[in-house]
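What follows is calculated from the coordinates using simple rules that are stated; it is not laboratory data. What you are looking at is a predicted structure, and each value in this text was computed from that prediction instead of being measured. Cβ atoms are built from the backbone, for glycine too; each structure is taken alone.
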Structure 1
Amino acid sequence: MIDIVFDHRQAITADTYTFWFQPTQPFFYTAGQFTELYLAHTGADDRGLRRYFTLSSSPTESLLGITTRFAGTAGSTFKHHLLQLKPGTHIQAAEAMGDFVLPKDTTIPIVLIAAGIGATPMRSMIRWLIDTNGQRQVSLIQAAGTPEGLIFQDVWQGYPLGYTPLVKRPSANFSGDSGPLRAAYILRTAPPDKRSLYYLSGPEQLVEKLTKDLIAAGIPDYRVITDYFHGYAVSI
């Protein structure tokens, strides 16, 4: 485990925040990976003192960032204490893990599909591409329950990607698409290329369904890379 120091909290939406930490020693990771945080606190519920979080920060940034959504009083004691952290508080993080990362071959077309909080690893990837002047063919389909849930718009705007916002409950001034996120929609929006890789990130049940449907539609399973978020409801 690595000692990290809480720096500040950044509001993303009314119920979603990014927590920024300063590592006390070098922390190496690849954009899209995740870590496990250990937050000691009394009265812990059965979800315990440890939680996995995708690193929404890029390796090019000086601080480590994790972004999460809060469920109010129904949330875990872990998240309650995370929300109450004071600057300067020390907690611990495991070394980065996971293979939800961009391919080494920069010529492979990438289709990112982010559902809700599943946009966090995409934020890491796109920020890394911006900061390293990475030249890739990237399409991003971002789905949320409402327009306010389409987080990290400032990051997407910094990279020349094909962007499609999709919400289940659009507002009157929303100019994107509305309706459910389905495999057929993904394939219409980002027409299949024999080399494309499809990165799916979001609530576990939704990612599982989209994976099965993409494979049933003819996308080979080795071209579908997934990142599951446990404990989040499917509202897209």
Structure 2
Amino acid sequence: MTNSNKPQLIFIIPNLFTAASAFVGIISILASVKGDFKKAAIFILISLVFDGLDGRVARLTKTTSKFGAEFDSLADIVAFGVAPAMLFYYSVGINYGKVGSLLTAMYVVFGAIRLARFNVMVGVSEPSVFIGVPIPTAAVVLAMWTLMHEKYIFFRNFDFIIVLGVIILSFLMVSNIRYPSFKKIDLEKQNLLKVLIYLIMVFSIIYIYPIESVTVIITIYLFYGLSRAIYNFWIAKYKKNQYNGEQ
């Protein structure tokens, strides 16, 4: 193989991870159709791993491209839009008739809007925050809720909570609520040991209770941005009323 062919091969590598993400997303959809919801949820989580690798490999090999970015978005709508939507529909939504169908479609459409907005805002928005819940995060939330729903029979009596959750997820994806991205974390040296200890504790809990702990963590992250936005809204409203009262 000649050296002139190496750049083309390197260019293909990150796109292979993107293709793998979409491929596993399709497998997740098929698992949902067959009623194997646990497997479908796990495949969504595997898609997340491939999705995280494609961008990092592209940056590492310096093969980022417009084609790669567009391909990544198309893969995301399959793996994190359609796949979790089908998981929701066949596990819970199917029991709610037209409402379940509507929410399934709404999740996919709002996820597509989220991806389109992200693409046009690249280089404009703050790198430390996401505007709205990222679609992979929404997919993981749905996957973890489904795993909890499958593991504990008790939760099957509260299907309406997942239905309500899908509504919240859909609107949070297209909202202007800011969520921390953790892409650029500036840690001072004196805090590194403390952070390491915390991470070891967290991963230890995840090792013992993987489904429960990840579900709690991702759900806290989801409602953290929402609660902070509500808090900031009321604080701003209070300050405005206080200022008007002084006039």
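Below, the figures for the structure above:
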quantity: Structure (1, 2) behind the derived value -26000 of helix-only ellipticity at 222 nm (-39500 (n - 2.57) for each DSSP H run of 4 or more, over all residues; to 500); calculated: 2
quantity: Structure (1, 2) behind the derived value -0.86, -0.91, -1.05, -1.10 of log10 I(q)/I(0) by the Debye sum over Cα atoms at q = 0.20, 0.21, 0.24, 0.25 Å⁻¹, for residues 82-153 alone; calculated: 2
quantity: Per FRET efficiency 1/(1 + (r/R0)^6) of positions 90 and 114 (r between Cβ atoms, R0 = 25 Å, to 0.05), the highest-valued of structures 1, 2; calculated: 2
quantity: Top of 1, 2 by percent of Cα pairs over 23 Å apart, largest first; calculated: 2
quantity: With distance in nm of label points 7 Å out along Cα→Cβ at positions 10 and 178 derived as 3.6, matching label from 1, 2; calculated: 2
quantity: Highest-scoring label, criterion being distance in nm of label points 7 Å out along Cα→Cβ at positions 50 and 66, among 1, 2; calculated: 2
